[in-house]
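Right after this note come the structures.
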Structure 1
Amino acid sequence: MNVVHLVAEFWPYARTGGLAEAVRGISTHQARSGTPTFVFMPLYRVARARVPELEPACPDVQVPLAGRTFTCRIYWSVEPPLDGPRVLFVENDEAFDREGIYGEGGGDYWDNHYRFALFARAVLEALPQVVPEGPTVLHPHDWHTSLAPVYLRTVYAGRPYYDAVACVLSVHNAGYQGMFGTEVVDALGLPPEVVHWSRMEYYGKLNWLKGGLAYADWVTTVSPTHAHELRTPAGGFGLHDFFIALGDRLVGILNGIDQDLWDPACDNVISQRFSKNDLRGKAACKAELQRLAGLPEDPAVPLACMTARLAKQKGFDLILQDGLLYRMPRAQFIFLGEGDPGYQQGLTEVARDLPERVAAFFEFTEEREHRLLAGADILLMPSQYEPCGLTQMRAQRYGALPVVRRVGGLSDTVEDQVTGFVFDEYTTHAFEVALRRAFALYPQRAAWQSHVQEAMARDFGWERSAQRYLDMYASAVEAHLG
């Protein structure tokens, strides 16, 4: 069985959030299992400097779009990977050679619908030329690639090769659906029948994610709890009836993390390594983090950190409302992330008012995240919604106990009063109660260390989840081919 992932970002070549790392994790472990695994992504400007030496994977493909014919070149590395999927890059400079991935200056590119339609069509055109014969599963991720199943079952329908391809769509974040005016249907080369409430039409708009759900054979999301949430009015982002209608074709499979990359016992980035059996190095990492953040080096003060996109989804309203940080007991806070200028301004003001207790950094790097988790005692993750989340898993590996809301994958991966602290209502009060529980436990050193060691012992690897994907692919192929 061949597995072909389509994704807008893939670590380490381009990343804005957890999507890039999640798809890397899935595809890497599938490849390690012996499954022929391919990943297609656009060749962005940011990716060019990070890719290995490339060569054409197949002849150029021609894609009709918006009254023109675009030439796309398909590249892969000269040397096949020793341990991982075959990554293919779709090059079209007009569409992808830009400063950003999705947009610039806080706004989206006006032509994202054309850019990602071009990507989907280019992949489908290249597919027969680069993927070996045999059963094939096309696995697009999120709205950016959701036109792939739509094209597959409409424009390419009736062609034997494509009719034999099964399609599984993964929904990593249903809060982003790809909404565009219906006037672009002709320009995208889609048949008019897609503009229907049972297909892509959504309150007079064209909804790409809805179209992917309509035309995919199977749909997955990134945690069992989130699969349930998507079927509810509160958690389905307006598509709950569609998710309900999928029945058992909607499956929640928990994401994992790369436990070799996120391992404090062999991390080359942090100042001193440590393990659950020897936590002395964590104290050194905490002292260094306090020093780098300009905070007093005090091991007795609990250090709570947060690394996340500056977005409402991540719970920054709870942190900045009602003067929460001003009335906290003796504690320190460090924030790391990029995003909404309003949240950046709010955190900057608090850090200015409380210079010995609060620090904020707005240039995210993976090295900073490693150092942050290694030095933190507590991770803040009070998300409004969180389909899966990866940071809470990485934090537990590094002995930082998460304070999280009971949603999505946070509910599936953090055990209250055992490996972290969980609250239910999306209110500042509920978050504060959970945070104060953490602060109250911290001075009890033996008890705190016991919780830290329990968290560090949890297995968040991909092996079990990757196998579930392979089992589901087999079911999708069997169902599709009858």
Structure 2
Amino acid sequence: MKRKEESYDVVVCGGGLAGLCAAVAAARLGARTCIIQDRPVFGGCSSSEIRVPVGGCGNYHVYARETGIIAELLIEERAKNHEPVDEGGWTNSVWDMVMYDLAMRTPNLTIHLNTAVQDVLLEGAEPGSFTPAEANTSRGYYFRPACSPSRRIEAVLARVANAELEVVIRGKHFIDCTGDSIVADRAGCEWRMGSEGKGEFNEIHAPEKPNCDTMGSTIHFKSKDIGRPAPYAAPDWAVRHDDARYFYDQGRYPYNVRCGYWWIEIGVPWHTIHDAEKIRYELTRHCLGVWDWLKNKDPRLKDKAKNYMLDWIGQVPGKRDSRRVAGLYLLNENDLQNKTTFPDEIAYAGWYVDLHTPGGLLAPTSEPVNADGGKADSKIMAKCYVGPYGIPLRSLISKDIDNLLFAGRNISVTHAALGSVRTMGTTSLMGQAAGTAAAIALRSGIPLAEVSKRRYGKSSRGSCATAPSCPASATRTRRTWPAAPA
């Protein structure tokens, strides 16, 4: 195994939209930046490997729109791409190339694709001498208390696929955009996974009792009208569906035959991280079974599907939910519902509280909003509308490691709040803010935590995350991440 070392100012781990925006933002401010992505393309769930449309606050608030780096990318994609914008499944590799082009032409930015972070080297600790503690369920959900022997990360150890090459990448600041928080986990940060109970924060959408349930992962498909009948026979190992009530009475509506669906989703009873390959296999079985239903059995759509043939089936599940890392501030659903104003607000969000039913296709019904008929005026949906609301920089700064930020679905939030902040339009703004904050901390010679206390730029909830913090017109009582139980 060949080994080499590199050194940068900012190291971004994870190349989804949050990671890409973080890396570009830091590099544009003069920081020598490296981005590490374990896939051959950028974009994460939005890439041509998974094909989830970019959504966010702009989907539910007519006067809102995500701007900044994510807007640059989306505008460029529409100028270059022939593919129409539609539900999941329609994204093609032109979008991948738009993101790759931005990374390639950004000065100060080095990219490592097909490269997976394996471990973290902590300052003052011998390589391989630290093994992070395991999570426990003492709180009812997965909880891992802080266990790091150091306050700083010195480097990450990554491995390049198919190259027999290990790379030690040193940095001054690190940004964990890996989704599953591999950097924060290996560094010994505190994290939680699952659902907090209503008694912890009195959130509207929290379950009565805490649990280990997470939202599931999804794969999409795309079909094509070939202009003539296209018979389909499902393989023997595909799931068989024979009852229309499973779809039309349980909130799994086959709304078209061209692409979709977000509800081809599975998580529980499998662990969303450790059983990822099992989940991919089960999702494939179900996806083919759903297509078999549409083509051969669905009383509403089989005639419409007569000339359609499968054109693409995803084999990289889009993940919604896993570890959430402890930051300097824990954003909870009450902040979303009350539109709490933060002095260090750096991004905004406004997607509804979109908490999918644990188990997905294996559950008795789809998510409550869809099972209710998906009516915009339903009582269930009325409780889910939030925002626009702000996200504080402190929810992106680790409380345990002084030179670590995070951006994406792994930030410091409760599970109920995650239902809204996890959309990619929002995570892109977080990424741009994290990269900006890291670069300003370096340029100013101040700690990351100090950046959140200083004010840069002008306050504008309707603008992109272009500064690490903005002045606010109101104050509020500080709420920190709860201490670990004795």
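Since every read-out is calculated from the coordinates, none of them should be taken as a lab result. Predicted model, so just to flag it, every value in this text is computed and none were measured. Cβ atoms are built from the backbone, for glycine too; each structure is taken alone.
State the single structure among 1, 2 that was used to calculate distance in nm of label points 7 Å out along Cα→Cβ at positions 152 and 200, giving 3.2. Corresponding structure: 2. Which structure, out of 1, 2, was relative contact order in percent (Cα under 8 Å, 6 or more apart) calculated from, if the result is 13? Comparing all candidates, it corresponds to 1.
Can you say which of 1, 2 returns 1.4 when distance in nm of label points 7 Å out along Cα→Cβ at positions 232 and 416 is computed? Here the read-out was taken from 1. Quick check on the output: -6500 is helix-only ellipticity at 222 nm (-39500 (n - 2.57) for each DSSP H run of 4 or more, over all residues; to 500), derived from one of 1, 2. Which one produced it? Structure of origin is 2.
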